[in-house]
Structures are given as structure tokens and as C-alpha cells.
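Nothing in this text is a laboratory measurement; each read-out follows from the coordinates by a stated rule. Remember, predicted model here, so these are calculated numbers, not experimental data. Cβ atoms are built from the backbone, for glycine too; each structure is taken alone.
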Structure 1
Amino acid sequence: MSDFTTSLLALAKNNGGNFKSEKQAAMFNSMASNGVLVLTGGSVYGNTWSYEFVVDATGIVSVTKLSYTKAGVASIEPMFSRDGSVQAARATAQDDKNIKRIKREIKGLEKLIKQRQAEYDAGQYPDTDMFNQSQKEDREQIEAYKSML
């Protein structure tokens, strides 16, 4: 990734997309073609990506990640917008992923509790106190996860 790419991504992340100086604004605007800069991102196993920055006199208007596979198939992922709509959408998607993760954790703990109960009922569990403590801790963990939802 080029230093310019890193700088612009940092501005989008940490400075609301605003340039820090007039000199910086002049430099990036002089590099842009009709307000658009396409800068390299990187390459892994033949799959490459780059970033498209839309800039104006005050800073970055939007950032889009362009990804290409060896087969040439492209994907476009919005990363930043000055009005915050892209960041809000990304946060919502992250929240959805977190909810799914929490539900998977709950399901796994419920399965573990049932499995441990079956082992205890079959006389395979070595110690009653250890069984009760494990069951109690897992139930408490389930309640903690449920409170996160």
C-alpha cells in the first residue's frame, strides 16, 4: 500500500475525512482527476485491491474499495462517506454479525450443558460438585450472552 493510500485512509478514519492543511488539500487535489484518486491497496495470492477516493477542497468525500480476483471478477465495497451513511451501514452489519456470533455461543453452551447432563446421568462424570459448578457457570454465561442481545 502506498504512503498516499495510508494517509488518505487515516484521514478518513481519524479526521472525519478533512484535510489537515491547505497544503495537503492542494497536493491531493492536484493528484486527482476530476476529483477522483485511485490508489493501490495491495495483492495477496493474485487477488488485488485498490481504493477510489473522491476528494474536494476540504477533504475526502467518499472511499470505495475495489477488489479483483485472478479471474477478473470485481467487487466494490463502500468504506467511508463524509455524511456518515456508509459508516452507519457498516456498523449495522457488524452488529448483525455480533448478534449471530452471540447466538452461536448460546447454542454451543446449551449443547454442552445437555451433553454434560447425559454424561452425568450415565455415570460417566467423575465428581458431582464439579458437574454442578460447570453447569452453573455455563448457565450464568448463557444469561450474560442473552443480556447482550
Structure 2
Amino acid sequence: MVDYHKEQDTLSEDGEHPIEPRLADIRHEWTWVREGIEEVLLEQPQLTFRPEDIYAQCVNGEALLWVAPEGFVISSGLKDEFNDKSTFLLWIAWARKRGQSCAVKYYDFFADNAAKAGYEKIETRTAVPQVEKYLAAEGWRKEAVIFTREL
């Protein structure tokens, strides 16, 4: 796991630690965010994107980087092709220490922002059993499980 002694990368402009996640420019946070993404990809090898894919999505405005003292969340929007409803996807979440889930800890913050932006649902995905149990205990509902098999 990445070790940060100064945590200066999460400071607001006035030098204070934020109470809520803040939107950040991935260009300025890339060094430590990339290491977090690489850690996620090592733990979940079924994920097919590279850190640079996330960087490009953020730079192009197709995803957002949210930073907090505990870590970061990358979000994006999804549109259901059949009913046109929109979903706020918490795409990647990473915490400096295990158990400090930025996605769950700041759920109210993300839900409020998603509702204000016109999203109708909030979603996150995981293949990590411990995270699934934690999300279920926090009121999230499992809607689907995807099974794959190599050909």
C-alpha cells in the first residue's frame, strides 16, 4: 500500500483538511492517485483499464476525481440505454488504510451531489467479498452478479 506521511495532496487552498471530498485536477494529483489505481488493479486483475485510461477520462471531463484525507474516488455517469435514466457511478475508490472506505463514508455527500446533478441512482461495483459485505451492511442493495469464463 502507498504510504503518505505528509498528506499535503488532500489539503484545500487554505491549507486545511476538507470535511468532505473535494473535486481535484487529476493532473495535480496524478503521482499519488496513479499509485492507488495501480494498487486497485493489482488486487482486481479482472479490471481491464489502465491508470492512463482513468487519467484520460478525468482530463476529458468524462470522469471526476474526488480527494479526501482517506484517499480518493473516481466517479462518472452512466445512461441506461433502454429507459434513459442516469446513474452516478462511483467507479474507483481507494483508501490509504484498509477499512476507510471513501465511497461509503461520504455516501451522503456523493448522493447529494448526484441528486443535484440530476442523477436518479448511485452505483458502485466490486469483486471484493469484504467490500460487498460492508456495502450491504450500509444499506446498499446488490442488483447483479456477473460471471465470466475464458473461452
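When relative contact order in percent (Cα under 8 Å, 6 or more apart) is calculated for each of the structures 1, 2, which structure yields the highest value?
Working: 1: 14; 2: 19.
For this comparison of relative contact order in percent (Cα under 8 Å, 6 or more apart), the top structure is 2.
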Output 24, 19, 16 (semi-axes √(5λ) of the Cα gyration tensor in Å, calculated) maps, among 1, 2, to structure 2
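If distance in nm of label points 7 Å out along Cα→Cβ at positions 122 and 138 comes out at 0.9 when worked out from the coordinates, which of 1, 2 was used?
Working: 1: 1.4; 2: 0.9.
Here the read-out was taken from 2.
Using helix-only ellipticity at 222 nm (-39500 (n - 2.57) for each DSSP H run of 4 or more, over all residues; to 500) as the calculated read-out, with -9500 as its value, let me know the right label among 1, 2. It would help to have the intermediate numbers written out before the result.
On the way: 1: -18500; 2: -9500.
Checking each candidate, the match is 2.
Using the calculated result 12.5 for mean count of other Cβ atoms within 10 Å over residues 26-33, pick out the matching structure from 1, 2.
Working: 1: 12.5; 2: 16.1.
Considering all the candidates, the number was obtained from 1.
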